[in-house]
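As structure tokens, here come the structures.
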Structure P
Amino acid sequence: MKPHTLSSFDRDLEAIRLSVLTMGGQVETAIMEASRALETRDEELAAEVVQRDRALDAAEEDINAQVVRLLALRQPQADDLRAAVSVMKMAGDLERLGDYAKNMAKRVPVLISAPVIEGAAGALRRQARLVGQMLKDMLDAFARMDTALARDVISRDIEVDDMTNALFREFITHMMEDPRNITPCLHYVFIAKNIERMGDLVTHGAEQVIFVAEGRKAEAREKGHSTATIAHPEG
């Protein structure tokens, strides 16, 4: 009887994991398309990203319902319980990543009518690409329970932090040079900070992979300098 119960649990959990991976692929697309809409000033694509966020919200609710049903029916213990709870946390992180992509897309119409800050949108798209690749690798690590890949993802978060700091300095310089740049640069600052938070969420997902696979928390990760302590640019 016990092997049958374990088999049923594994089968149900695998179905939920596949739902998480599908949702993750949709989030990856949202991040890439929102950043592309920002760089190309594509208001229609931005609107599509915003509209599709509802599907991500629904996906999280469905995954949570599946996990609750699994816990009630199978009553897993120890490692199995840890694995079940982790997928719920993963779905929550993915939903928040989708929210950040949606918020990036929502700023596109405003920035289209604002003064152009040369190179800003392209730099933010490069930052988003880095986070998108981290997300792709984190999902691969989650699918295979690959802790080495998960740790590699965690190590890359500092690069996202450093890019954010560099962008903040650049935007501050633009604002100092011309007051007309203040409005678009403030929007770009918020976008850069949100992308940095995306990196944090992806890193948290990678930490979850390590926790499930090894039964212990991931090692403390190195962080870049806080954007709250960026020095005032000279000159």
Structure Q
Amino acid sequence: MIKRFAILVMLLAVAAVFATLTLTFQPDAELNQTARYYAERTPSEVGAANIVTAIIVTYRGLDTLGEVTVLFLASSIVGLLLARGRNEKINPAKRVPASELLVTGGRLLTPLVMLLGVYVFVNGHLTPGGGFQGGSILASGVLLMLLADPLKHFSHHLISALESIAGLFYVAIGVLGIFLAGGFLDNRILPIGELGALFSAGAIPLIYSLIGLKVGTEFSSILANLSATEEL
């Protein structure tokens, strides 16, 4: 009883904080100096129609590299913790056949989900979306395949190889920016092109594609490891 009361008090306190923030929120009448710089300079400096993408990939590109690294460490730790279970033999008695509707739906939807993920990170410099969102969609396609066939086997070596290659090329593009442009992950190692065109914003589409592939393989690795362990 006391435990439930304490949880209730905590929830009410958190609700009061958020209610106060919501009721007293006053939007800024104008952009601050940093935001104004991004809004005014992004089209000419970076060539990306999506300002958020320009900030994440170029102006704060090193921070984004750190975020991807944290995700890589998380997926590696999950794989390390579940490695023992992966080496054991799967018990056939635990195979639970999925419904025919789920199997058929998975076969039809998985290619479309994968295509959507690619579209999201390839067009990240033009429309809302990008590498993290597109990579998550790719991983949701893997999850759909696992739901349709829980014992489906994924090559961990292939997933690791794709993740490593994507990360290596990501860092390589960043280093090229130091020598060929104005700094690490400077997208101007390639022509900026015409604002709003698919092949524009310099190396941003390539960078976001690598991020999407890296994030997708990392999430897929976590899902595959968890699925393999659940069936033991």
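Okay, here's what the table says:
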| read-out | value |
| --- | --- |
| At a computed 2.1 (distance in nm of label points 7 Å out along Cα→Cβ at positions 139 and 211), which of P, Q | P |
| Label whose coordinates, when relative contact order in percent (Cα under 8 Å, 6 or more apart) is calculated, return 24 (choices P, Q) | P |
| With helix-only ellipticity at 222 nm (-39500 (n - 2.57) for each DSSP H run of 4 or more, over all residues; to 500) derived as -23000, matching label from P, Q | Q |
| Test item: mean projected area of the Cα convex hull in nm² calculated as 18.6, pick one of P, Q | Q |
| Which of P, Q yields 46 [volume of the Cα convex hull per residue in Å³, for residues 59-106 alone, calculated] | P |
| Answer label among P, Q for the case where FRET efficiency 1/(1 + (r/R0)^6) of positions 179 and 219 (r between Cβ atoms, R0 = 30 Å, to 0.05), calculated from the coordinates, equals 0.05 | P |
| Which of P, Q yields 20.2 [mean count of other Cβ atoms within 10 Å over residues 43-50, calculated] | Q |
| Given 3.1 for distance in nm of label points 7 Å out along Cα→Cβ at positions 11 and 99, calculated: source structure among P, Q | Q |
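No lab work stands behind these numbers, since they all come straight from the coordinates. Every value quoted in this text rests on a predicted model; they were computed, and no experiment measured them. Cβ atoms are built from the backbone, for glycine too; each structure is taken alone.
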